[in-house]
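Peer 1: Heads up, there are several structures right after this.
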Structure P
Amino acid sequence: MQHVDLIKGIIIPYANFFVFLLLAYFLMKKPFAAMVLGRRKSFEELLHKANQEKEEAMARAQKLEAKLNSLYDEVEKIKENAKLIGSKEADKIVLEAEELAKHLIEEAHRVAAAEVTRAKNELRAEIVQEVMKDVRKKIQQDLGEKTKLEIVHRQVEVLKNLTAHHIGQGV
């Protein structure tokens, strides 16, 4: 009986297990292979997609870096242009100030010359009036009425002509 127990107890269960494993292997071989193949394809697709996204990200990073470098260059150009414009504006302001100063000096000379001319004319007029007064006094003291009158008239005419002549010349 030991022999039966050995066959029934040990060999048959192992044989059943072995047959079960063979059946399971043949029955599960295709679905398991398909599942493993599907998983492998899924991993390969994910890996391929990740590589593509990595390449796209690197290309975008290169574009952004190039853009950043061009922005630095553009900022430098703007700074140089601003300095140039500022220098030109400063030169323009200095030139305008010099022109204004020159104009003011010329205007001051013109006003001073006009004042001098006016003062000279007033002084001449005063001198002529004083001379006429003195001449009248002298004539009244030294000459007769008729002669006095003729001399005064001639002298007045001479002074008028002289005054008109000097005023006309602007001296």
Structure Q
Amino acid sequence: MINESEAKLTDRAMLTHKHTFRNDCGQGYVGGQPFNVKKAGPIHVEPGDLVVKNPSRMKYGLQTGSGDLIGWTPIVVTEKLIGKTIAIFTSVEIKTIKDKPGRDQIIWFFNIKLAGGIAIMLHCNKELSVDELLSMSRRSEAASVAKDKIIDNLHTEYKRRRGIE
């Protein structure tokens, strides 16, 4: 396994999953009257700093746990839609050699699969099976017990739908 950066792994994954796009998630601040500070002052800013007065928090991206790459996979279907191409929602999560999946990411993964979409967890650009994903150590989180129960329930439903014991 090669230790590559997430950016390099993402670039390689996008070559395979051509209809996916970066889905950065996080938060920032927006506000009323932004102004550029010209001189340092009592609020300890430096020249060139941007200050936003009366900020409001803004979240961006789909949601916590959603894949690094989001898009679709074109599929040609048979019978009623013969010859027509449809798009299947696709979510690709990218992990470097040192990364651990978060519980929200595993919950997102199972929800996409159960809804009929394509969910892929790549670890160093190797696609993980469900068993490999579940056996990986997870990031520590405050609500880990409750989320582990959700993951167990989703995994049980996933196995039930596929006729797996």
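Peer 1: Taking distance in nm of label points 7 Å out along Cα→Cβ at positions 124 and 156 as the criterion, which structure among P, Q has the greatest value?
Peer 2: Top value of distance in nm of label points 7 Å out along Cα→Cβ at positions 124 and 156 goes to structure Q.
Peer 1: A follow-up question, please. For which of P, Q does FRET efficiency 1/(1 + (r/R0)^6) of positions 60 and 116 (r between Cβ atoms, R0 = 30 Å, to 0.05), calculated from the coordinates, equal 0.70?
Peer 2: Clearly, the read-out refers to Q.
Peer 1: Given a value of 10.0 for distance in nm of label points 7 Å out along Cα→Cβ at positions 28 and 100, point me to the structure among P, Q it was derived from. Please report the intermediate quantities before stating the final value.
Peer 2: Details: P: 10.0; Q: 3.0.
Of the options listed, only P reproduces it.
Peer 1: Sticking with this one: From P, Q, which structure was percent of Cα pairs over 18 Å apart, for residues 44-91 alone = 63 calculated on? Let's see the in-between values first.
Peer 2: On the way: P: 59; Q: 63.
Among P, Q, the structure yielding 63 for percent of Cα pairs over 18 Å apart, for residues 44-91 alone is Q.
Peer 1: Can you tell which of P, Q yields 3.5 when distance in nm of label points 7 Å out along Cα→Cβ at positions 68 and 84 is derived from it?
Peer 2: Answer for the origin of the read-out: Q.
Peer 1: A value of -9000 was computed for helix-only ellipticity at 222 nm (-39500 (n - 2.57) for each DSSP H run of 4 or more, over all residues; to 500); which of P, Q is the source structure?
Peer 2: On the way: P: -35500; Q: -9000.
Derived from the structure labelled Q.
Peer 1: To test your reading of the models, identify which of P, Q gives 3.9 for distance in nm of label points 7 Å out along Cα→Cβ at positions 20 and 36 when calculated.
Peer 2: Values: P: 2.2; Q: 3.9.
Computing distance in nm of label points 7 Å out along Cα→Cβ at positions 20 and 36 on every structure in P, Q gives 3.9 only for Q.
Peer 1: Identify the structure, out of P, Q, from whose coordinates P(r) over Cα pairs in 10 Å bins from 0, in percent, for residues 52-131 alone was calculated to give 15, 16, 13, 12, 11, 10, 8, 6, 5, 3, 2, 0. Could you put the intermediate results ahead of the total?
Peer 2: Working: P: 15, 16, 13, 12, 11, 10, 8, 6, 5, 3, 2, 0; Q: 16, 39, 24, 15, 5, 1.
It must be structure P, since only it matches.
The numbers here are math on the coordinates, done by the rules we state, and not lab data. Predicted model, so just to flag it, every value in this text is computed and none were measured. Cβ atoms are built from the backbone, for glycine too; each structure is taken alone.
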